[in-house]
1. With distance in nm of label points 7 Å out along Cα→Cβ at positions 95 and 287 derived from the coordinates and found to be 3.6, which of 1, 2 does the value describe?
2. Hey, mean count of other Cβ atoms within 10 Å over residues 55-62 derived from one of 1, 2 reads 21.9; which structure?
3. Of the structures labelled 1, 2, which one yields 23, 46, 22, 8, 2, 0 when P(r) over Cα pairs in 20 Å bins from 0, in percent is computed from its coordinates?
4. When FRET efficiency 1/(1 + (r/R0)^6) of positions 47 and 191 (r between Cβ atoms, R0 = 41 Å, to 0.05) is calculated for each of the structures 1, 2, which structure yields the highest value?
5. Work out which structure the value 15 belongs to, where relative contact order in percent (Cα under 8 Å, 6 or more apart) was derived from one of 1, 2.
6. Determine which structure produced the value -2500 for helix-only ellipticity at 222 nm (-39500 (n - 2.57) for each DSSP H run of 4 or more, over all residues; to 500), calculated from the coordinates; the candidates are 1, 2.
7. When FRET efficiency 1/(1 + (r/R0)^6) of positions 231 and 295 (r between Cβ atoms, R0 = 25 Å, to 0.05) is computed for each of 1, 2, which one produces 0.50?
Structure 1
Amino acid sequence: MKMKQTTLFLALLLVTCLSCAQQIESEIKAESPTSINYTTEIVVPGINIPWGLAFLPDGSMLITEKSGELIHFKNGIKTNIEGVPEIYVRGQGGFMDVELHPDYNNNGWIYFSYASAEGEGEGGNTAIMRAKLKNNTLTEKQLLYKAGPNTTKGQHFGSRIEFDNEGYLYFSIGERGEGSLNAQDITRDGGKIYRLHDDGSIPEDNPFVNVPNAKKAIYSYGNRNPQGLVKNPYTGEIWEHEHGPKGGDEINIIEKGKNYGWQVISYGINYDGTPFTDITEKEGMEQPLFYWVPSIAPSGMTFVTSDKYPDWKGNLLVGSLKFSYIERLVIENNKVTKREKLLEGMGRVRNVRQGPDGYIYAGIEGKGIVKIIPKN
């Protein structure tokens, strides 16, 4: 009996310690820097919601405006690209991410995520397209994926795009405000990270290709509304962040076939303060690498690899819509050890990218694209 009691005590102690470790991590406060070692410059003004940003080989920019425009910025001139797909603009849905193929120099493919009214049902849902840019017009457009069914709800379209080191295409689609109904059901779209070949075909080793009625493109599930997706340049892993409700925004490392728990487990509560679950962990569901309480409403993220920011190198930058800053996260052994606020008060940060010139660029709602310039 004493042996059983001792074993039970040790087990409970271990669970308590793990819970404490997670709670301590979530309570690391975001600090304002004691001194500002950078300046900012608005390099592309006059964009309302600069959702996506990609850099062409000549250093010019492609910028998606959520309302439906694709803007090419070069030598100080903004040009609206023709041939953009029809965008379904509703609530959080519109023209979202843009990403170049890793071998763009040779094949010219550009990838987009956007809300589309095509397909079954009234309303819209998230679509993935690729196209080529010729004479300021999109050509050779190919629809690679269209989530369904459509819905008139305005919530949780996602959506970011990323490629891994093997050339697989990943993209996110939010659960469209349907909670577990979509996020926990692999026969339904939404609340997922998807993986395709670059031409839109399904990889044979995707985790659910042999599951009857499953959506074959799914790579992970149980994700609420992912608006951050990036390849970790140091490990090759795909990192994701997603909006929680009131509290419980998460950073996750995406792994094949894993369930990230929404909305069975969460560190958040309903917006009205009531709980929707009484558990934060469950067997078979992944714990986040980090979670925010309160929510910061994360959007866009990038790893700093540039020598232009020696104090930030290796850090993760995440845009905050709610608090209007970029959050710099110092991460050691997959644990967040420090949080710092950058660009405080400049506006809602929709996106953050490191450019090929090594500088950090942020998409600020109501302002445009802002460049962060280190002080000498």
Structure 2
Amino acid sequence: MSFFEDVKEEAPLSVYGHSIKVAEVLQDGDALTFLIVSQKLSGTGEYHVDRTYEDFEWLQQNLFNQEDVPGIQGVIFPPLPAKAQMNTTPKATRQLGFLGLEEFKPYCAALENFLHQVAAHNLLRKNKALEIFLTSPEPPGRQKARRNIFNRLSQAVEEMRKEGHKDVDEFFQTKRDVNLSLTSCIKNTVDKFLDLVQTEQKIAVACGHFATALHLCVESDDDPDKAAFTKICVKLSDVFESMKNSMASVAENDVSTLGLGLDLQSRYQEAEKEMLFRRTCKLVELETALKNAEKAKPVKKAALEEVKKTVETEFNHVCKVAKQEIEHFEDARVKMLQQALVKWCEKQLRTAREIAEQYDQHLQAFRAM
């Protein structure tokens, strides 16, 4: 068996989780390589490792692949962003949303956030795969992770009918209903805000084109009227160049603060939805085991009772972990959105002041003319 296959042992993390950075991304054709930097716990120094998206998938699969950990199905796993697309088609842009804008800066921020969330999770950070991912010079993602209980394709057809299954616990039924509503609402919010940002980017491009076009009106002539007109065109070109830069800054602020915050909220809502679905599947499994034990013939009674006890124990573990995860998630969700809004306001206020100063300078220049 390969060293990188089926890694599940507990191991202390040898880096500061908050120090993890996706410092750089290198593009080679359609392939992207991310430089991951993290600070060592012992002494000074840093780990520098190169990782591909397949390596991130390997880490995620190893986190999923912990069936022997009690209640693991109740964990809200930090959501890994979809793979970055090299072609900027409308479909690819819609799939990645804010993460597909401004080259790869927002995408790197999302990958970095994924690693922070994993490193901060009391259960997931113990998985040795995280230590290997952050410190090993070898590329772990070259080993294909095996299919597991969280593989979506294996459960999509057979278990979709369980999504609407009535819950026996009012707490979880309420959470499922709220999640369904919030998932839809925040997805719509992300789409609308993305439309706004793309419109701002289009306005910035249009202002840049108009600033360039105004220079076409410049003439070198001794005619006083033409000279005056040329001067006005040059000044107007400067104004529209400032408008381009300011609108581009506003769009960049939108993406790097509230845009990334909403994107993370949306992906986490989906992660919570998947966790609640896994618990529902476990509930159906328990109800089936209970029915089988009740209807069992004497020759099979003992065996089916044992199955029932095993499934019941597993279900109780899942519910316990799920409640803790939901409580933590609801608290973290408010803080994440609050931080995104505060950063958004701070950046936009700073940009607005800079823009006002530039426009004041342009106004004074026109008055002097």
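Rule-based calculations on the coordinates, nothing more; no lab input. Model, not experiment: these values are computed from the prediction. Cβ atoms are built from the backbone, for glycine too; each structure is taken alone.
1. 2
2. Comparing all candidates, it corresponds to 2.
3. 2
4. Once FRET efficiency 1/(1 + (r/R0)^6) of positions 47 and 191 (r between Cβ atoms, R0 = 41 Å, to 0.05) is tallied for 1, 2, the winner is 1.
5. Computing relative contact order in percent (Cα under 8 Å, 6 or more apart) on every structure in 1, 2 gives 15 only for 1.
6. 1
7. So the calculation was done on 1.
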